[in-house]
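Heads up, there are several structures right after this.
Where a number appears in this text, it was derived from the coordinates with a stated rule and is not lab data. No experiment lies behind these values; they were computed from the predicted model shown. Cβ atoms are built from the backbone, for glycine too; each structure is taken alone.
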Structure P
Amino acid sequence: MPQKQEPDTIQELNEILLDKDHLKEHNITKAMNRLAVKLTKANLWMYILRLLEDEPLYGYEIKQKIQTKFGFQPAIVSGYVILYKMKRDGLVQVEWKTSNEEGKPNRKYYSITEIGKLAMNRAKKYLETLISTVFDKAESKF
């Protein structure tokens, strides 16, 4: 029986790790599934800020881009709750943009602030340190 090829993108990894129906098929433990959930949906702010580093986006657009770029789909309500908290904490700022097209709604665009950029730098340092400390003896295999 041919061996399955290792996933090599975050989209492929999340597709496998976040889908409870496919855990046994891929020999994935519940612990790995929980880890993936905690590092994706429970830390949605990091993914949102990463997208906003590229350009300002409106809420629904953020949800779509998370699915495309990172391979998981947060609930619509979750995204808006996180955006509200991020605005409250100064990680993002909001700008209403008026639509020039008739029938198209005005949209609330989010952009990353200097505080948000600092949070991303600190999160990266923390995760790099965590990975090098906790996984110092582990091989990087799937």
Structure Q
Amino acid sequence: MVLPVLLVAGLELGAAAQGAALGQQVEAHAQLEVRSTYSMRALRLASGTELREYVAPAGVIFAIAWSGPTLPDLRTYLGSHFREFQAAAREVKRRGPLDVHAGPLVVENSGHMRDFHGRAYLEDALPEATTAAVIE
């Protein structure tokens, strides 16, 4: 199966699509959809999973969300926060939805094989007048 490389309504398709990690600056050339208090970029990963990056006005990624057949590589997308996540996840029950809180980091994941949904965000990095409810 061949997937065309397209840019459709801000959704980047193709194997090369890869975003930045939580707390990092978004690439200067990134095409962002501007919302009221933040911007967003949607990427289609090679696995078919859609990854959405939520970007504060200063250009820093404060949240990511995903949906699709596989989990994104959380080591990549959590960046320097991955170790905090790993340590906190060890303390959480193994069955059912994952809900991890480690300091300002929140990671939630649910679903089943070929249908995963989740989000990760930094509570202390949410832009003013923005709540976690917008991260979907």
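One table, with the values for the structure above:
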read-out: Structures P, Q, by distance in nm of label points 7 Å out along Cα→Cβ at positions 79 and 103: label with the highest value; value: P
read-out: Given 23 for percent of Cα pairs over 25 Å apart, calculated: source structure among P, Q; value: Q
read-out: Ranking P, Q by mean count of other Cβ atoms within 10 Å over residues 63-70, the structure that comes out highest; value: Q
read-out: Of the structures P, Q, the one that -16000 was derived from, the read-out being helix-only ellipticity at 222 nm (-39500 (n - 2.57) for each DSSP H run of 4 or more, over all residues; to 500); value: P
